[in-house]
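Some structures are shown below for you to check.
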Structure P
Amino acid sequence: MQQHSQEIWLALDSRGAGGIESHVLQLAKALQDSGRAVRILLLADHGRHPLHAQAAALGITLECLDGSPLGLWRALRQRRPCLLHSHGYKAGILGRTAALLLGVPVVSTFHAGEPGRGRLRLYQWLDECSGRLAPRLAVSAAIGARLGAGTQVLDNFVSLAPERLHAPLSLAFVGRLSHEKGPDRFLAIARQHPQLPCLVFGDGPLREQLQTQASSNVEFMGMVDDMPQRWASIGMLCMPSRHEGLPMAALEAMAHGVPVAALNVGGLGQLATPQAGGLLCASGDVAALSAAIGAWGQLSNAQRRQRGQAARRWVARRFTPEAVLPEILRCYAQAGGETWR
């Protein structure tokens, strides 16, 4: 039988930027920095994608497959990486099936905090059922509890950005414009604070509807390829979500010195804490979140900056590659045995 190569493949199906994509890029960079050969594998080429430029800037190999159900099977059979790490339901279902039949070690990370609807709900059910065939990682305790015994909960992680000297008086929503993320709640909060500039980063099925409902202090920025540079213009990230995992947007904000105001769903209770300079309110209590944001808006620049520094320190303690990667590598070793070594 053909020997395994030394590459780790990180597989996902993606049409744009989001939390899974940010996680995969951070993981690829951490693996590469630790001396491992890594390749990001997109199951299909959906056209212009920010991951292409981001991976190239870091010197990380990114490859697009042909999009067919057998595309990943053929790639695994012909080139046999030392391990496949799937992200998302499509890569999970196809990747585990092909890898297990071909004898390629496989690990899957589950990111979705929301249950999904319609056909997506069915795909997630298939992904979770077939996930029992291989080691499973979950990015929050809530997702781990849903998946059941044998699931290892590992935090998302980000690299720290340089400290900043200014904390703007602005509020931002960063994420998919869909029901579970609560962009409608963000607009309701923005309407109550007309003095606050409010920025919406992202796209999704609700965008057109939301734009007709937004107050004059809200600006829709769309999908941007340079989000790391955009954090400098944001004073507070607002996450009024109905469902979450451990959101990469929150970690990235905090790594840039931007504290988080959030409702307590998914893993947000670990991030939007007072110790981390954040504002945390009970799940569904949008009125309390709006009031807390109003009080934040009365702080001085120095006070807002102190909150940002606390957010950055909080991430540095638990949510960096140095803190999480050793656990991921242990999971790889358990999945791959001597092949991984």
Structure Q
Amino acid sequence: MKINGENYPTISVFPSMMTVPDCVVVGSNKLGHGHGEAKFYISSKNDMYDFYGPQGFSAKCFMLKTDLIAYLLAIRNEYFEPSQEYARKDKLPQLWKERYSMVNDLEDVIFFQVNDQDQIEGPRGYVNSTDRAYRVLRELALPLVSYVYVEKVGDKANPLFYWKLFVDFDAIWEKQNGPLVFHYGKKKDGELRTPVAQTKKEEEKRKEISKARDGQGKYREQLLEQCRYCPFTMISDERLLIASHIKPWAASNDEEKSDPYNGYMLSPLFDKLFDRGFITVTSNRHVILSEFISPYTWKQIGIQNDTFIKALPMDENRIKYLDFHHQSVFKGSYKFED
């Protein structure tokens, strides 16, 4: 990747995603009532020291303004229609606007230091920082539905650590459409009724939403008209194909959710890889592989970076959705300059 015009090769990728917990975010974003101390649990101490350096380390990290803007655009729906009971839930739409404006005024590259919290006993590894950029992350991130991806880049003797904030779209979906809601009422004699499932209308609505989200119904039929096989495997058996969304369901508006141009027919493995951001594709039909998956695993899957996917449907309508996938879903630092 390039930082201020200088190339910084990737050295390694942190082996796990760092889910942003409630204790890290600022008060308006919290789910609980505690203030927390902004200490970020990131992994076991062993994994943390292998990646960042020996005990007591102070690591120079950075975020990109373009990534923060992409994150805010990706999580906008959650700010405006929250799936969780945030402390200032009613203020989140206005806070989103204020934070979007704030991020636009930042430098293109935002540097900060994170420090080992080795005073905390036990096997769990924590970092913390008093730098403004770290505060920005705490202001933007919504807990349990956000996570951080980290790459070590540059010179092995003096590395930098690239942090990128992502939205966990699956977590938002689960919180929006969790277990069936049970209704309680009173019998004529005053006793509580036995719990019953949602009303018929609510249940039908939920089934309809779930069906569309899982790529069924009309959306699937229209997508099959455009592509009757997985472009990666050429599998054409409809029983083995999934109608995937390019721009995730949780980030899409009603029109985008049912737009067949916001999708590809994929076999299960490639649906999972694409949905989780481990692969993406450029507008000239080349596949880009995330370094979060090991070279050995990619070899076993049987695909190489920059492979040309001739059968991949591509048009202006899909490119706008792919731009979102590049910035907000794909787990990597590749810059898409076709």
Structure R
Amino acid sequence: MSAVLLVGHGGLDKLEYHDDVPLPVIGPDEVLIRVAAAGINNTDINTRAGWYSKGVNGATNDGGTDGFASSRDDDATWTGTPMSFPRIQGADCCGRIVAVGSAIDPARIGERVVVQNTLRYYANFEPMEAWGFGSECDGAFAQYTKAPSIETHAVDSDWTDVELASIPIAYSTAENMLHRAGVVSGEHVVITGASGGVGSAAVQLAKRRGAIVTAVVGPGKADQVREFGADGVVVRGESLVDRLGSHSVDVVIDVTAGATFTELLEVLRKGGRYAVAGAIAGPIVELDVRTLYLKDLTIFGCTFQDDIVFRNLISYVEKNEIRPLVSRTFPLKDIVEGQEYFLSKVSTGKVVLVVP
């Protein structure tokens, strides 16, 4: 089969397109999927570039193209364990089941599916443990992939394959933060990185819950973010405190961290909640602990997902309660160009690879 192999941590040159990769061999509880489309995500960039290593202090884009010289191979994955190379990345998968393991009902063959991006099956369903699809096991940057049947979800929807492939990582990450923070109708929520995949998903999903949303976006993207639901927009670089006031926000949904972290805590009201699942603007932040305890704030670090999060997400898709935001597509063989476009941050929504 054709596939993109990640041959080591580093720059874009570590991505190699091959036409002679063996097909995956499925176990009794697994299914074989003919991939139709696969989204590009920050986690793909972060893993390739080695950004997860504790030796890296900068923003994702600082080394997204060439890698990080300070990265160490022994802790450069999100789990903090060394990666086995070559690895087929790709955490977003939409395709059709073409074969099933001996323990799986053959009636599943032909289903159009998406794969849950945090796989608990391979971690023996231990509490707070999971493998990343496309990280601890091979993913969707290939013509075929395999996954546990229990975490491969059939979808009854008229969305295109490309649209469905925009959902798993971005929308489950966003839904997980909202779920963990317990966002309810009427609450004021600030969402950072709101023009990106996770951020734009969080805007839609927060509005679905009835929240009042203020979106933090890059210059020139305010109108696009308002179109998919934001009630207010703050352009990145503007002072959140000046615009919103201290003690004015119930929940912060953050995927950027970096220099805005201090203001994000400042705008939270007493008893407010801060949920984070990314740090693309930089993982090292300044925290005045007095702000944390004197305002009785709660901080949620969000990676592990309860099973209900992905199941709920599929139901939202099937009921058309959310809508996909695809910026641009590229053929699988042009993954380098696709990642360069992704890193440029020139558009709103997802970048998706189409698999021949």
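Only the coordinates and a few stated rules stand behind these numbers; no lab work does. Please read these numbers as outputs of a predicted model, since none were measured by experiment. Cβ atoms are built from the backbone, for glycine too; each structure is taken alone.
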Note to self: Matching task: -9000 is the computed value of helix-only ellipticity at 222 nm (-39500 (n - 2.57) for each DSSP H run of 4 or more, over all residues; to 500). Pick the structure from P, Q, R.
What the structure shows: Q
Next item on the list: Tell me which of P, Q, R gives 3.8 when you compute distance in nm of label points 7 Å out along Cα→Cβ at positions 87 and 255.
Entry: Q
